[in-house]
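Quick heads-up: structures coming right below.
None of the figures in this text is laboratory data; all of them are computed from the coordinates on show. Please read these numbers as outputs of a predicted model, since none were measured by experiment.
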Structure 1
Amino acid sequence: MAATLHDILLTPDVFPHVVDDCQQLIDQEVAAKSGVSGTTVKLAYKTANAFAKGYLHNIVETLLPDMVNQLEPYWADFIASGASEFGDYLVKRGDEVAQALLTVTDARAKASDRPTIVKAYGAVRSGAAKHITAALPAVGALVQRYATQKYAD
């Protein structure tokens, strides 16, 4: 396995595939939401999707390096621990990991000059940690897939 998540996920030949996989994971997670909070998430996602063609894909590309930086200490500890599943490792630290990842999106929202996007983010922010925590098994599996296999087109 590569030593760091940066080495695993952010190399020029792998990064575009990771972005696509992250976008697909987000699409799946949003589609699976239900109830009142799920409706709010779906509406915010629809708003962001309608904002501009390719906007969300661009945001994933933009945020991914900072997300990787936030996950890096967890990855290093996971490797050192000898645990077998990164997703399980992340889930055990769910609240902490969710808050670390939210620092990235919060900073992006604070710096945004797009009121429609900021408003949509604000509508889901209060429940975001629970949605991130629910997605951690899939996030961990995505990372581990790239870490344990040589990427092939």
Structure 2
Amino acid sequence: MLSWYRMRAKELFRLEVAERLHSAAIHLLRHAAKQDVVAGVGPARLSALSVLVFGGPMALSQLAAAERVKAPTMSRIVAGLKRSGLVKTETNAKDARKIQVTVTNKGKRLLQQARVRRIGLLAGTLSELGRAELDTLLRAAELMESAVRRASAGTK
């Protein structure tokens, strides 16, 4: 009976940690997103641009799936990015319904500048922490990255 309680306590603790990480991640991203206004591109467009910069060229349907939106919504987002010169599109020669989206150099620069501003803001946020606290956060980030990699590998 005692082992059941220990298992339950461990499970409850894991849920508490997950809840705190979830909340902290949301607050952290919202705080960092304050810098995105400077980019002059809305959050949906900036997010799609990020997927393309780090994921490479992809079909419009793939981009929509990655961003968890419907194809018509992604079409509007890509149209705005294209008007701004941040992406280019190509139609598949064999199937005109398939559109390939590629980020331009201008798009890469804009995203990199936005990323630098976000990281700068976060670094400033951490400026009051000591070395031991920063080491703890670094280790926590490494653990999260590792856990996500393992979970992702298990779902493929």
Structure 3
Amino acid sequence: MYGALSGLGGTVVLTGLRKGLARAGLVQTTAPEQVVDRLDELGLTDGWSPEAHRALAVAAHLAYGVGTGAALGLLRRRRGGVSEEAAVGSALGILAWGAGWSTLLPLTGVHEPPWEQDTPKVLLPVLDHAVFGAVWALIYRAQRRAPV
């Protein structure tokens, strides 16, 4: 439960970071938006309004963040200092990014694996998933007062 709640917090921060990057022109479409676009291509969301598409992308983003947070909670059993937790969380966030971007998203036809994409397109998600992981870890640490 702590991991899932931390995943929600990390996702909210990641979303804010992504919005800032989008305003700067560095990010065009996010992975959840790409997933919804793929559902459109498959005809699974025919007739849906733009608002429904946005709601589905938000729901997918939150579900992925909460699910990832729950999984990370199962992996992180120790409790270290603040800097250690932020570093471990960043590493876990990058691991989560790599797992999704190199397997699930290419297999479903959402986009190419990272090694076949332009470097900036790959580096920005690495950055924001490192931030997601650090925030996840700090929230998780705050909830888990005593060492496991």
Just checking, which of 1, 2, 3 has the largest value of relative contact order in percent (Cα under 8 Å, 6 or more apart)? 3
Of the structures labelled 1, 2, 3, which one yields 20.1, 67 when Rg and Dmax of the Cα atoms in Å is computed from its coordinates? 2
